[in-house]
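J.: Structures are listed in the sections that come next.
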Structure 1
Amino acid sequence: MFNFLKLKPITIAVLLFVLSLPIQMISSLIEERQQLSTLVHHEIANSSSRDQWVVGPILVLETEHYQQENLVNQQLVKPYSQVQLILPNQMQINSDLNSEIRSRGIYQTRLYHTKNNWILHYELPAKLGFDREPQVSPTAEVGNVRLKSARLVMGLSDMRGLIGMPKLMLDQQQLKIIPGTGLDALNGVQAALDLDMLLIKPNFDLTLQMDITGTEHLSMLPIADQSSWTLSADWPHPSFVGRFLPIKHDVRSDGFSATWQSSQFANDVKTNLNKCLLSNTRCVELKEQSFFVNLVEPVDHYQQSYRSVKYALLVLVVSFSVFYLFELLAKLAIHPMQYLFVGLALAMFYLLLISLSEVLGFALAYAVAAAACILLCGFYTIAVLQSRQKGLSFTAGLSALYGLLFMILRAEDMALLAGSLLLFVVLSGVMLSTRHLNWYQLQGNAPSVNDEKDMAE
């Protein structure tokens with residue numbers, strides 16, 4: 001009589017292939033929902049403020065240099081305009097950051113609000129860096145330098161994120177701030193300086209208070225000879241990237257604090273700043289030298305759902321292997337349709353997970369989806385296996401498998417290690433539990449004594 005158990009492994013393999021199709025469709029659905037969430041995030045950022053790159057304050061001097069121009073029959077003295085950037089000697093920034101959740105429908109994105117305080121010290125070079133002493137109203141002689149204007153500019157990548165009016169103080173005197181920087185490559189605000197004061201007082205101190213809002217990323221450009229930035233935030237998952245990492249940081253469950261430092265010997269900000277702001281080149285290289293922090297979700301529910309789908313085949317293989325062992329050991333006849341129904345219930349878990357996680361959050365959605373699928377499979381297997389004890393054993397094993405899977409998904413850096421250990425433990429359990437089985441005898445095809453003698457010879 002033909003033994004149908006011989007064909008059951010092939011049947012199970014075919015069923016696994018068939019079930020991989022809806023699992024692949026669920027995986028594609030997760031990617032589509034994640035893309036839609038990203039689109040909504042960009043729409044919220046467009047409606048409020050994008051990530052912020054802060055530059056300044058920078059002293060901008062506009063001058064005219066009188067030079068001789070030789071013509072055919074005469075010599076003329078003509079003024080030539082020039083823009084010069086002067087950076088501070090010391091800059092210290094202190095920032096406090098508070099995060100906020102903005103929602104649109106079921107989708108959310110994170111905004112931040114920062115209160116920032118700058119303390120700067122300027123020591124202007126002799127003659128402001130020119131060969132001759134600049135004057136406000138010089139005579140039109142060759143070599144003279146006319147100081148046309150002086151202003152402090154503060155750059156901000158997205159001006160919609162500027163909250164209120166900044167407060168700029170120069171040696172206890174408040175300066176008037178107006179929109180614009182006068183530089184094509186930089187958005188922001190500016191404050192005019194008194195030219196006579198600048199000529200007679202080359203050293204001065206500045207303080208600036210400015211509140212900024214943005215999304216996800218915040219970066220500060222270290223423009224001074226000695227620059228430092230101290231940031232305190234209420235978000236416990238920062239990502240420090242870029243060329244300059246914090247010299248110290250403290251990440252807690254209720255937030256983090258970090259301090260960056262840089263000097264003119266460690267960066268090339270001055271050269272790249274002149275090329276970026278005056279000739280609109282090397283701006284990418286300039287941004288790379290910023291102090292940079294990113295407020296991230298360590299593992300969002302879309303990433304966790306997508307990662308969980310990668311373990312779907314493992315869950316199906318383990319479940320079908322248990323069914324097949326019950327079929328062999330208990331002499332049960334489990335129909336392929338019963339395998340298929342259990343497989344569809346296990347695949348349904350991932351669809352429930354992604355749909356519920358958008359509303360309830362990943363942890364609660366995982367618990368609800370797992371409980372629903374475990375209960376459904378438990379009641380069904382009790383009838384299929386014709387034994388309450390075997391059905392409850394299968395239910396307990398499936399519960400343990402989902403519990404281990406949840407621990408793996410919640411892990412960040414140790415996820416690969418935990419998943420590898422789980423696979424090893426499952427394979428070890430199957431091998432150890434079946435090490436004494438005579439597979440030929442279970443399938444009714446045990447070799448005879450004469451066959452064993454022939455094989456031995």
Structure 2
Amino acid sequence: MQLREFLPKTLFGRMLSIILVPMIFVQVITVFIFYERHWDTVTRHMAQNLAGEVALLADSINPHPNEADIEDITAKGWQYFNFPIQFQKDSLLPTNLAGASETYAETMLRRELKRQVKQPWRLDTRSDPNLILIDLQMKNGVLRIYAGRKRIFSSTSWTFIGWTVGSSIILFAIALLFLRGQVRPIHRLANAARQLGLGRTSPDYRLEGAREVRLAGRAFQAMRYRIMRQLNERTEMLAGVSHDLRTPLTRIRLQLALMKENADTKAISNDIIELEEMIDGYIAFAAGEGDETPQDMAIEVVVKRLVSQARKSHKFDINLSPVKDEIPAFPMRRNAIQRAFSNIISNAIRYSSKTIVRIQMRNDEVIVTFDDDGAGIPEERRADAIRPFIRLEESRNRRTGGTGLGLSITSDIILSHGGELTLGDSPLGGLRVLVKLPI
């Protein structure tokens with residue numbers, strides 16, 4: 001077990017800990033060192049003073065007081081110490097004189113009374129919440145002295161705690177506001193980078209925050225600009241290549257149309273069609289669907305429609321398992337994602353007789369699984385199957401082997417959505433195609 005397991009995982013939490021932990025330590029040190037000494041000293045002095053005043057009154061009265069003595073001690077107690085005094089004639093103290101102490105202040109007062117007062121005494125701090133009752137045993141009765149509870153219980157302790165806790169809360173709230181302001185630009189930068197990685201736009205991002213965050217933001221904007229410029233230049237270049245290649249093919253097709261039809265012209269026409277299909281595949285792979293605007297879509301609806309089309313058009317045994325998870329709609333490029341799933345289903349139709357499709361949600365990812373009962377792909381060749389222009393079928397027939405771009409285009413589309421495409425073994429004995437898309 002390491003300390004890092006207990007540390008906050010977010011930047012905001014760690015910055016908050018940097019402020020909060022020292023503040024807590026300061027409060028603890030203040031309370032347990034300064035305040036403990038202050039409390040002990042003040043309480044001890046207050047107990048000494050109260051016990052000394054009680055002892056002074058007890059020493060100044062006759063052990064067997066008469067009415068005149070009682071009136072005199074009552075007047076002195078009220079005049080000098082603000083003590084109401086009452087004499088209970090012919091009374092005796094209870095057998096249990098000491099009782100049990102509940103607070104530190106009461107313990108200190110008992111200790112001082114025991115040290116300074118010579119007469120038997122009894123202390124009562126529970127009968128009245130505002131008074132302390134001190135009973136002194138005289139020879140002909142019990143002298144009761146009423147003292148205010150504040151004489152030994154200092155109210156500054158709660159004031160001190162209130163100011164300490166209150167000021168800490170106020171300072172913590174101010175620090176919280178400042179921290180949120182500092183962390184917010186980092187969150188926005190991270191979200192903009194994530195949107196770029198998922199192939200989505202983030203037009204609302206602007207430079208803000210501290211100097212270091214602004215530097216990172218400028219670097220991100222420059223990176224995004226270079227990426228978008230590269231994609232646009234590639235698209236423009238491929239558009240030009242497409243035009244240059246199709247022009248001579250069109251001339252050849254026109255020349256063939258003017259020639260008499262024979263076996264040679266048919267062979268040349270088939271080669272032209274095959275060449276055009278190859279060019280279309282290459283351009284589609286390189287250009288992708290980058291210019292399409294993402295929109296919120298329900299992936300279950302998209303997959304269900306493609307499965308239904310494959311079943312009706314190709315009479316293919318393909319089924320979509322019931323979706324148990326509640327999957328929300330999330331941004332996708334409609335044409336691109338349909339093309340990716342169509343390529344997977346087309347391969348299943350070509351190389352298998354049965355396919356089962358499953359959709360499930362795990363954490364913040366949607367997982368679409370295609371399991372077929374075909375021959376599958378050996379594990380050592382699965383990486384080659386996703387690479388462009390690699391045909392696993394050794395024949396030179398494009399109708400059976402294709403151009404080697406189907407899974408490459410699919411993987412490129414999935415990656416542009418921030419997802420992942422992997423190949424594995426199917427429970428049906430064929431190939432499993434696993435597509436993960438982040439929400």
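Just so it is clear, none of the values below were taken in a lab; they were calculated from the coordinates. Computed from a prediction, not measured in an experiment: that's the story for all the values here. Cβ atoms are built from the backbone, for glycine too; each structure is taken alone.
J.: Taking mean projected area of the Cα convex hull in nm², for residues 117-356 alone from the coordinates of each of 1, 2, which one would give 30.0?
T.: Attributed to the structure labelled 2.
J.: I have 96, 25, 15 for semi-axes √(5λ) of the Cα gyration tensor in Å, calculated from one of the structures 1, 2. Which structure is it?
T.: It traces back to 2.
J.: Looking at structures 1, 2, which one was Kirkwood radius over Cα pairs in Å, for residues 29-68 alone calculated from, given that it came out as 14.6?
T.: Only structure 1 yields this read-out.
J.: Still on this model: Kindly point out which one of 1, 2 the value 4.1 was derived from, the read-out being distance in nm of label points 7 Å out along Cα→Cβ at positions 261 and 333.
T.: 2
J.: Of the structures 1, 2, report the one carrying the highest value of FRET efficiency 1/(1 + (r/R0)^6) of positions 85 and 301 (r between Cβ atoms, R0 = 41 Å, to 0.05).
T.: By FRET efficiency 1/(1 + (r/R0)^6) of positions 85 and 301 (r between Cβ atoms, R0 = 41 Å, to 0.05), the leading structure of 1, 2 is 1.
J.: Work out which structure the value -14000 belongs to, where helix-only ellipticity at 222 nm (-39500 (n - 2.57) for each DSSP H run of 4 or more, over all residues; to 500) was derived from one of 1, 2.
T.: The correct label is 1.
J.: When relative contact order in percent (Cα under 8 Å, 6 or more apart) is computed for each of 1, 2, which one produces 10?
T.: Computing relative contact order in percent (Cα under 8 Å, 6 or more apart) on every structure in 1, 2 gives 10 only for 2.
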